[in-house]
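Student: Below: a set of structures, written as structure tokens.
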Structure 1
Amino acid sequence: MSWSHYLSPDTNAATVNQTLKCDSKARADQPGACPTTYELYEGDATYRAAIDKALNPVGLNGMFGEDGYMDGPDGGAYPVNINGTTWVEGGGCKAHACGWDYIVTLYNPKTHKVVGYYYNIDPGYLIWFGETGVHEFAYLVRDYVNKTN
């Protein structure tokens, strides 16, 4: 049984501030481990609102959350530095389809801006969302290339 079973749901809710201090190398059962994107989406109302604001206009509503489309095991949330700016990278995948049906998000905790992409090999499309800057776009393209090769 993990230590999280001993905490009430209210004290165990993930927040962006906790994510900014998490250890991306720690396993889920270790102290300081990063939350999943699902935990962050459920635990931080500001993060959830920003994600929904970015995804809804491009038809990607319902990706995260209790009954979200992205119900697979992939989906850690952790801090990344892109050209001197700290972002929270998150994402997820569809159960049993993690290599070909997934989403990657970048959340800026200062501006609450969200950018990223959704990839689905069948029917074969890539959807970009948010107003992606040059550095964030380069980061996401590298991520996409690494995932698809």
Structure 2
Amino acid sequence: MTNALWGLKTNAIFDAWSIEHILCGFSVGKIVLETNRRISNKYFGLNLGDVQKNYVNLISILFLAYFWETIEHYLETGLVGNVVSNWFQGVEFWANRLVTDPLMMILGYYLAQRFPRLVNPARVCSIVWFFVHVFVFPHSMYLHVYFAST
């Protein structure tokens, strides 16, 4: 049962990259928050209530999350070559792709609203995480495989 909750991305709801999605949610959430506020005030002169602003921000974050998941799916299936496809180590489990990853980004957005001082440290951690996993580790699930084997 625990393998279905936490494990490799091909068969679990949560994987090591769920952490990256939370960190990404901090950064993307803050960017969406600032961009939507600036656009609504500058171009439309709208004074939306908090609920309406939150609704627009959530839709924007979900759009970006699903946009990335679509790109990721095509990368996993080998659209740009076998090297990239092999690095991804298989196609992500549907519940992870369609439910968990976008929800982790929304969680990051809400954490960024609650703790705005953590946005920049989360951005740094996200960049380090991404750099290490892409350029140092041999494949995307290396961290999970390493800890599962010890």
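Nothing in this text is a laboratory measurement; each read-out follows from the coordinates by a stated rule. What you see is a predicted model; the values in this text were computed from it and never measured.
Student: If Cα extents along the principal axes in Å, for residues 25-72 alone is computed to be 36, 18, 17, which of 1, 2 is the source?
Tutor: This figure was derived from 2.
Student: Name the one structure among 1, 2 that helix-only ellipticity at 222 nm (-39500 (n - 2.57) for each DSSP H run of 4 or more, over all residues; to 500) of -20500 was derived from.
Tutor: Among 1, 2, the structure yielding -20500 for helix-only ellipticity at 222 nm (-39500 (n - 2.57) for each DSSP H run of 4 or more, over all residues; to 500) is 2.
Student: For structures 1, 2, calculate relative contact order in percent (Cα under 8 Å, 6 or more apart) and state which one comes out highest.
Tutor: 2
Student: The value 11, 35, 34, 15, 5, 0 for P(r) over Cα pairs in 10 Å bins from 0, in percent was derived from one model only; which of 1, 2 is it?
Tutor: Answer for the origin of the read-out: 2.
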